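There are structures below to look over.
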Structure I
Amino acid sequence: MQHEPSFQPFVGIDVSKKKLDIFISDHSDQPQRLSILNQDEPIAALIDRLRAANVRLVVIEATGRYHRRVAAMLLMAGIPTSVVNPQRVREFARAMGRLEKSDSIDAAVLADFARLVNPRPDPVQRENQTILSDLVSRRRSLVQLRVAETNRAQEDLPKLARDQSKKLLRLIEQQIEDLDREIAKHIQADDDWHNKSQIIDSVPGIGPDSANQLVVDLPELGKLNRQQIAKLIGLAPLNRDSGQFQGQRRIGGGRRDVRTTLYMLAHNAVLHCPRFKRYFVSLCVRGKKHKVAMVACMRKLLVTLNQMIKTNTHWNLEPLPKTA
């Protein structure tokens with residue numbers, strides 16, 4: 001007599017600053033619902049409960065800093081966990097006709113999302129990953145502030161406002177330099193991160209600070225194939241066809257911050273790397289618009305970096321072998 005395989009429930013966790021609302025799917029019509037404090041001790045008890053239930057996947061929405069504690073503890077405990085974009089879950093809920101919204105309803109929607117969409121579980125984060133992510137996020141905010149303040153400084157301002165703008169710009173520059181040193185210190189303390197950063201930095205036009213930022217923002221580099229990594233970042237051309245209509249392919253979705261970084265890296269690579277410059281010029285000669293050609297260079301750079309890290313290969317003048 002064969003025994004049916006044990007049921008592995010899917011779990012949705014809605015996160016807020018103070019509490020977690022949990023929905024655990026079940027064979028019966030009465031799934032388990034509970035609410036706990038967003039603190040270490042209650043989360044540890046939840047982990048014991050989920051282990052006993054042999055859960056298949058836990059899905060959590062990304063909510064700034066509030067989701068990090070529970071996600072990290074679940075992953076460290078070996079429980080498959082996926083942190084997903086809230087917009088994807090909201091669109092999923094609308095498609096399922098779930099227009100109501102509350103913490104308990106959101107937890108149930110997340111459990112349904114886990115069961116029907118089955119997103120890829122996240123990798124276990126290193127101990128310093130959260131610290132590095134916060135440092136890179138702070139640096140990104142300062143860079144945006146620097147751009148805004150530089151634009152203001154070019155306006156016809158009164159002397160006092162102009163002097164204040166110059167002082168603020170100097171302070172911003174100093175803080176960015178301090179952050180770059182701190183990020184580099186954390187990267188160099190980890191052999192794997194340091195090796196990845198050196199591989200990325202070996203590409204002409206990419207500096208060590210940009211390489212460190214990419215290591216932190218894109219830990220999946222070297223772990224996915226070329227199609228998966230392009231789609232993850234939002235650089236895969238998506239079809240826009242319907243019936244007789246054949247629309248122009250466009251990129252979309254993915255990680256906007258990483259795309260911004262890749263745009264700057266691709267721009268520098270086109271200026272300083274002969275291989276990328278030839279590729280960019282060839283696209284323009286074939287009639288591609290500047291933006292289209294630059295996006296193609298971004299995708300080529302991303303796929304190249306992914307393959308370099310996968311094969312532990314530094315930049316060289318010979319093209320890398322293609323992989324699936």
Structure II
Amino acid sequence: MDQRTIGNLTVSALGLGCMGMSEFYGPADDDESIRTIHRAIELGCTFLDTADVYGSGRNEELVGRTIAGRRDEVVIATKFGNRREGGRRWVDNSPEWIRQACEDSLRRLGVDVIDLYYMHRRDPEVPVEESVGAMAELVEQGKVRHLGLSEVSAATLRDACAVHPIAALQSEWSLFTRGLEAEIVPAARELGVGIVPYSPIGRGLLAGALTGPDDLSPDDFRRNNPRWQGENLERNLALVARVRDIAAEAGSTPVQLALAWVLARGEDVVPIPGTKRVKYLEENVGAVDVRLGDEQLRELDALFPPGAAAGERYPQAAMANVER
């Protein structure tokens with residue numbers, strides 16, 4: 001697979017989001033998830049993304065077990081900041097927690113160094129300079145190679161880069177979610193920060209196979225997302241139908257079309273579609289060979305201008321932790 005550069009870090013052009021292997025998207029299947037990660041490495045999809053909060057640490061442990069003996073073949077990204085204990089959830093960017101979270105992630109992953117360490121969400125009560133300063137100490141200590149931020153504003157990104165180089169900004173970016181294009185993407189490029197889009201297939205909605213909440217497992221978190229409910233869903237599915245038509249013209253699946261659009265945003269863009277099944281991974285990887293023409297790109301941009309998707313991407317409480 002072709003390689004791309006984010007900051008000073010070289011990674012596969014397409015990464016693998018591992019979150020759903022342990023939580024949020026229905027029952028876990030560790031055996032199939034392990035096969036999926038091994039198949040990803042075989043296909044050259046070697047940029048693995050996890051976080052300490054996914055499955056309350058179980059996802060990092062799963063990734064760690066799977067890559068044991070193959071550490072040199074992968075680039076591992078993980079995150080800190082979202083905490084859950086005793087039924088309580090909050091964002092913690094304190095230096096004390098950053099140091100503890102890093103040690104815990106290293107242990108669960110079974111590695112000596114984390115390739116890319118993200119601040120998962122921003123706590124506005126803690127100056128970002130203080131948090132990034134603590135993260136920079138981890139780099140100096142050899143525990144982390146590169147730093148990243150997730151879902152922050154252009155202003156926060158600028159403040160962070162004034163303290164230490166930031167390799168990557170991980171934020172949601174897809175045909176359905178384009179709000180970061182106005183200010184955040186230009187700021188990232190000015191600062192030399194690569195962009196790692198998560199949910200580049202609109203949490204599966206752009207695939208066209210799902211038609212509503214009844215298609216999801218009872219514990220699937222998408223059931224509570226505004227985009228998957230009522231009139232919002234009807235409007236969004238009408239857009240998805242157009243994606244199917246354009247994909248047929250391009251000789252690709254709707255999933256591959258959606259990913260190809262994100263990949264075409266620039267050589268500093270590395271999407272990380274998540275999956276826990278080999279068949280979906282192989283379909284995703286096929287997107288790197290899809291080349292969209294200028295006319296197709298213009299048609300997609302016209303069909304999906306910023307704000308085209310109906311409904312917020314998260315419930316109100318979760319949107320409160322997203323900077324825009």
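Couple of notes before you dig in:
- helix-only ellipticity at 222 nm (-39500 (n - 2.57) for each DSSP H run of 4 or more, over all residues; to 500) from the coordinates reads -11000; which among I, II: II
- Taking distance in nm of label points 7 Å out along Cα→Cβ at positions 120 and 184 as the criterion, the highest value among I, II goes to I.
- If distance in nm of label points 7 Å out along Cα→Cβ at positions 16 and 40 is computed and equals 2.5, the structure in I, II: I
- Label whose coordinates, when distance in nm of label points 7 Å out along Cα→Cβ at positions 32 and 224 is calculated, return 2.4 (choices I, II): II
- Computed 14.6 for mean count of other Cβ atoms within 10 Å over residues 80-87 - originating structure among I, II: II
- Top of I, II by relative contact order in percent (Cα under 8 Å, 6 or more apart), largest first: II
- In terms of FRET efficiency 1/(1 + (r/R0)^6) of positions 136 and 280 (r between Cβ atoms, R0 = 30 Å, to 0.05), the structure with the greatest value among I, II is I.
- Here percent of Cα pairs over 33 Å apart was derived from just one of the structures I, II, and that gives 20; the source is II.
- Identity of the structure behind 20.8 (criterion: mean count of other Cβ atoms within 10 Å over residues 8-15, calculated), options I, II: II
- Which of I, II yields 1.17 [Cα Rg over 2.2 N^0.38 Å, for residues 88-215 alone, calculated]: II
The numbers here are math on the coordinates, done by the rules we state, and not lab data. Given the structure is predicted, the values throughout are model-derived calculations rather than measurements. Cβ atoms are built from the backbone, for glycine too; each structure is taken alone.
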